[in-house]
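Where a number appears in this text, it was derived from the coordinates with a stated rule and is not lab data. As the structure is a prediction and not an experimental result, all values here were calculated from the model.
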Structure 1
Amino acid sequence: MRTTTLSRGMLLAFSLPAIMQGFTHTAAGQLLSGVYAKFLGLPLGALGTAVLACKIFDAVTDPLIGVISDAHKRRGGSRKSWVVAGSLLAAFALWFLLRPPEGVGIAYFTVWYLLVYLGWTVAEIPYRAWSVEITQDYQDRTRVAVWLFVTALVGAIVVFVVPILGPVIGFAESQEVTPVTLSVLALITAVATPVLCLVAIRRVPEGTAATETHDEAPAQLLHSVVGNRPLLWLTGLFLMYSFASGMMQGVLFLYVDVYLGLSKHLAVVLLITGPMAVLATPIWGWLCGRYEKHRAWAFAATGQAIAVALMGLVTPGESALGLVIALTLLNFFFGAAAGVAMPALLGDVVDYGSLQFRRECAGTYYAFYTLMQKSISGAGIAAGMFLIARFGFDATSAAQTPNAVAGIKLAYAYVPAALVLLTAPALLRFPIDRKRHAQIVSALRTRRASVAPATVAA
């Protein structure tokens, strides 16, 4: 019988910060731009430019934080301090971003969004590196990924519980997502973030990192990235997937609320469909273990692409609500595979990098993951807004021109579906499978025990 050092209690404690990561990313990624456009009158093009500027900033800070946090870890420092500092910075900036004053302009949005992204970077790159260091087991890596993904989904679902509770508690007259909704989300973020981080850092050990220490020459760092074929492979396919996800997220509010006219049902739709991703996660965790991670994800990507493409056939009317719920359920079911497989596959790539380049690579490699998850996804958000603005979509109008309708369907359905579908064949050719990973881990253990050089081709 297989043994594990990761109890459910430890996994739960470790994954608590992911709740707020899912909560804040959903609030900012799926609601923020739409609310600023619809209720505060900020132009879609200006919002897209602001988001793109934040992504460029993020592209610089992500690898920088990865390198610095790795160096800090090698010198005996803790990943935990980074997680706490970054989480608190993001919560502080979100307090202002989610509570905009009257007459707010694009500069206000941009400055606070930049600080939110900086906080996310400082927290999430070391956090993901920490997740690799608490276990080197192939299947335990999948367990960690499942817990992180599920807890992040729980946080995302809570976002859509808030507007539903508005009329019940009395802070809103309807279930529509409004600036008042954002203010409540800001309060939850400010209270929950420090509490959940504290539990994680007190309950979970540091984990085991590479024992070797090297000079941080830029050439060595660059070689550990560009010389890692599995990393480049994974980076390329997830770039497409993350961009597609971001494009959908960026216009979701406008597609469902404004185009389909389901403003009073948006929160209910996402509350009904969101649990599907939670329920599907252990299924994909099992499938990743049974059929290998890259193959399970390839199958899921194909199914998700079909579901997303069908979204483009939905039109305003009596049937819109039911179709949106059904297709979103399918989208979330298949999409859950990426949240399980991607972090686990990257953990295997970290092991390969540690073996090949004899250096601690977790922070550096997870910087690329976080860059894709936030920055490339954010670039997708910006691209979606640019696209619908180019086609003349008006966030303040209930009626749209044929060109505007074509633009919103391209941004929400057809372009994302094509990009997701392209990832499937690339996944099937991913070079590290279960057998190859076992060889890598065995070689790492041998080298750490005997301090002898070892390499495994990938």
Structure 2
Amino acid sequence: MRISILLAVIILIGFVAVRLFGASTTPSPAPLGPPLFEDVTAASGVAHSYEGGFTFFVGGGVAVFDCNADRLPDFFLAGGSSSSALYRNSTGADGAIRFVPLPSLELTGVTGAYPLDVDSDGITDLSILRVGENIMMRGLGNCEFEPANAHWGIDSGDDWTVGFSATWENGNNLPTLAFGNYLALDENGQQFGGCADHRMLRPTGVNGTYADPIVISPGYCSLSMLFSDWNRSNARDLRISNDRHYYRQGEEQLLKVMPGQNPRPYTREEGWQFIQIEGMGIASHDVTGDGMPEIFLTSMADNKLQRLTPGARGPSYGDIAFESGVTAHRPHAGPEILPSTAWHPEFQDVNNDGLIDLFISKGNVDATAGFAMEDPNNLLLGQPDGKFVERADAAGILDFEKSRGAALVDLNLDGKLDLVYVNREAPARVWQNAGDAVGNWLAINLAQ
């Protein structure tokens, strides 16, 4: 296994903030104000939108990775019924964010993508999710790729795939892959009833290939998945967020994943509690500082921040979204008071003050009655008391398009997180963090 991660580590001059298991003996960091973003989409050279009808109401992902080993983050954007796009980062010493489009990954039917190094050769590969066959693209270096489903023996199905997650199980030379599917479609790509099953692939241990898929059934119309060591046991189970709009007798799921065994849902007797939402996206971070990761789940007017119950022996969670100020259930700006529709959540420290922040992309599914049409993205800044406050407008990123996938990433290596996101039937946006109210930072490249 080879892992390479570029981390931005916050250094707060004068003290070190420690918040493990609630045992901090130092004062909390002083919160800084919102960063100031500038829309540099036109100057950046990025011209892209996520298009399509019913099967592309959902999806619209962004995958950020370095495809040519120059340490500048490049990105891949899903296109739906239009072509997906790979953009190489060509930012120069002046720090002005610039990208060059490359033709190597122009595919139709793409809903999203996830970067990972499948074969541990030090070159990032890309799992591309589609309405139709998913494609694992093997990285060749210099932003070149080749289809590798046959090479690795990957049978990812021919479904409407929107969710994906991967993890390395102990002793395996290839990662375990999970593909999350939405509605079941007929041979013409039309919905014919019910939710599709999911697929999990494990390596055979022979010749660097995968075994036949393990079917996860029943599926409950998943839009996102996450392998998570939720109880710090050094084992990763599979969290699946599901859309209650379409399933029958379904719920949110956590599957126990044991080596050599098929995954199975945790039971009520083990502590898993019944919850139903229009499950969209998943983000995980230790928000409370107790050493356990919280799980943020986006939905339609029903976003959740799930905290593991202290002392629980199993996966028993309580919701702390309201007390933390992250329900984000209505538009924070504009004329609308109808409920919000949330998609991609991401925890990052956008102003380098040592306090975690939360970005949430928003946008109506299409023209869903009863939900806001003008539904701007959220930028919730963390506070020393554990609460969050909305500052998207003050940060300059107010946008009323239908946003989908997003990423907070330092695009020009100045230590400040920039923002890129995909809009449905509108141009993707690139925002440069141009503010000066930021703390200190250090970038570290970890490799194993």
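The figures follow:
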| read-out | value |
| --- | --- |
| Structure (1, 2) behind the derived value -500 of helix-only ellipticity at 222 nm (-39500 (n - 2.57) for each DSSP H run of 4 or more, over all residues; to 500) | 2 |
| Value 26, calculated as relative contact order in percent (Cα under 8 Å, 6 or more apart), assigned to which of 1, 2 | 1 |
| Answer label among 1, 2 for the case where percent of Cα pairs over 20 Å apart, for residues 165-276 alone, calculated from the coordinates, equals 43 | 2 |
| Given 13, 43, 32, 11, 2, 0 for P(r) over Cα pairs in 10 Å bins from 0, in percent, for residues 61-188 alone, calculated: source structure among 1, 2 | 2 |
